[in-house]
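Chemist: There are structures below to look over.
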Structure P
Amino acid sequence: MIRCFICLELPREIRDLIDSHATAILRKTGARCSTVRADNLHLTLKFLGDIEEGRIDKLSRALEGAFENAIGNAGAFSLSLENIGSFGGKSPRVVWIGLGGETARLSALADSIDKAFAVHGFEREKRPFKPHLTIARVREGAEVEALSKAIREVRLPRREFTAERLILMKSTLSPTGSIYEPLAKFVIK
């Protein structure tokens with residue numbers, strides 16, 4: 001079994017910008033949170049969980065069909081870094097960066113993937129799609145006040161970028177963090 005998810009790859013300059021303007025500030029707080037390394041930043045569209053390795057080719061074809069259905073000849077689309085926030089209310093569990101831009105097209109892609117993978121036995125998403133980039137996971141016992149203050153202090157430049165690659169990604173958990181390996185890539189032209 002291999003652990004997999006579907007994501008959009010972020011351009012290197014966007015990953016570096018997030019790392020220098022957001023995750024670096026969170027690391028300095030001393031709050032118990034695991035920040036996502038710049039190389040691992042991505043936009044998750046669907047988490048698949050553990051799947052049998054023999055299903056990869058079939059799922060890659062399903063992803064290609066969902067991609068063609070949602071993107072077709074419409075081409076690449078523009079997204080932008082908008083704001084920073086957290087999930088979990090007064091006890092944040094995840095710190096994220098919200099996205100703007102052509103989010104309707106992004107949502108259509110996520111919905112197309114969700115429908116295509118439901119045919120292959122993956123549960124449909126119950127919550128509406130909210131485009132965001134996870135930049136940190138908060139550990140139990142974290143100093144919430146310091147973390148909340150840092151989140152308020154982050155001044156992330158509003159930066160536009162083009163979503164260029166859709167990826168079926170393998171994720172291997174390790175003591176030093178997740179190791180990602182692309183299993184299939186589709187270029188958005």
Structure Q
Amino acid sequence: MALATIKQQRRALHLTQQELASRAGVSQSYIAKIEAGLIDPSYSLAKKILDTLESERYAQQPTAKEIMTTPLITCKETDGIKKIVQQMKKHAISQIPVREEKRIIGLVTEKGIVQEILGEQARAFTAQDVMQAAPPTIDADTPLEVIRGILKYTPIIIVMRKSTPHGSITRADLLNRYT
């Protein structure tokens with residue numbers, strides 16, 4: 001972020017010069033002079049102001065608890081694939097975390113079911129037969145920027161509250177938020 005964008009950033013965050021100055025530990029007139037291009041602050045003060053803006057932008061983001069889908073639909077390791085597929089259809093989801101008491105131990109996906117079962121002899125498959133590694137978990141207060149970064153690498157994130165799985169966030173949840 002450049003000094004020339006401080007005014008735009010501040011306004012985008014709905015901060016007054018006084019609010020930014022107070023949070024950055026400088027005077028309001030100092031912010032005004034920087035925004036007007038009348039002074040060039042020292043590196044340390046410029047960094048402090050830009051860090052304050054970044055911190056404020058981060059703090060204003062929605063958190064996992066605002067984005068997540070609840071209740072968390074899960075299955076057990078011993079649940080049959082037919083039951084899991086029925087759950088997927090019923091809730092219009094393509095993946096189901098596998099739960100063992102208060103822990104998520106794996107993930108069953110449509111793709112995983114199709115890959116494992118296709119061409120196999122008829123037998124009773126369970127979640128244990130097709131589950132993948134457990135998806136990542138985050139705290140309910142995790143900001144959107146972190147969530148977006150994680151969803152680049154995984155289709156689902158489990159949201160925890162007090163060490164208990166409480167909800168989930170998928171890429172579809174983010175798309176639904178902006179449509």
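Only the coordinates and a few stated rules stand behind these numbers; no lab work does. As the structure is a prediction and not an experimental result, all values here were calculated from the model. Cβ atoms are built from the backbone, for glycine too; each structure is taken alone.
Chemist: Given that mean count of other Cβ atoms within 10 Å over residues 33-40, derived from a single structure, equals 17.5, which label among P, Q identifies that structure? Write out the running numbers ahead of the final one.
Modeler: Details: P: 17.5; Q: 12.9.
Comparing all candidates, it corresponds to P.
Chemist: From P, Q, which structure was helix-only ellipticity at 222 nm (-39500 (n - 2.57) for each DSSP H run of 4 or more, over all residues; to 500) = -12500 calculated on?
Modeler: Q
Chemist: Which structure, out of P, Q, was relative contact order in percent (Cα under 8 Å, 6 or more apart) derived from, given a value of 21?
Modeler: Among P, Q, the structure yielding 21 for relative contact order in percent (Cα under 8 Å, 6 or more apart) is Q.
Chemist: For which of P, Q does Rg and Dmax of the Cα atoms in Å, calculated from the coordinates, equal 23.4, 78? Don't jump to the answer; show the numbers that get you there.
Modeler: Values: P: 16.7, 49; Q: 23.4, 78.
It traces back to Q.
Chemist: Just checking, which of P, Q has the largest value of volume of the Cα convex hull per residue in Å³, for residues 89-152 alone? Intermediate values should be presented prior to the final figure.
Modeler: Numbers: P: 111; Q: 123.
Looking at the calculated values, the largest one is Q.
Chemist: So if we calculate distance in nm of label points 7 Å out along Cα→Cβ at positions 17 and 113 for every structure here (P, Q), which label has the highest result? Kindly include the intermediate steps, with their values, before the conclusion.
Modeler: Numbers: P: 2.1; Q: 6.1.
The structure with the largest value is Q.
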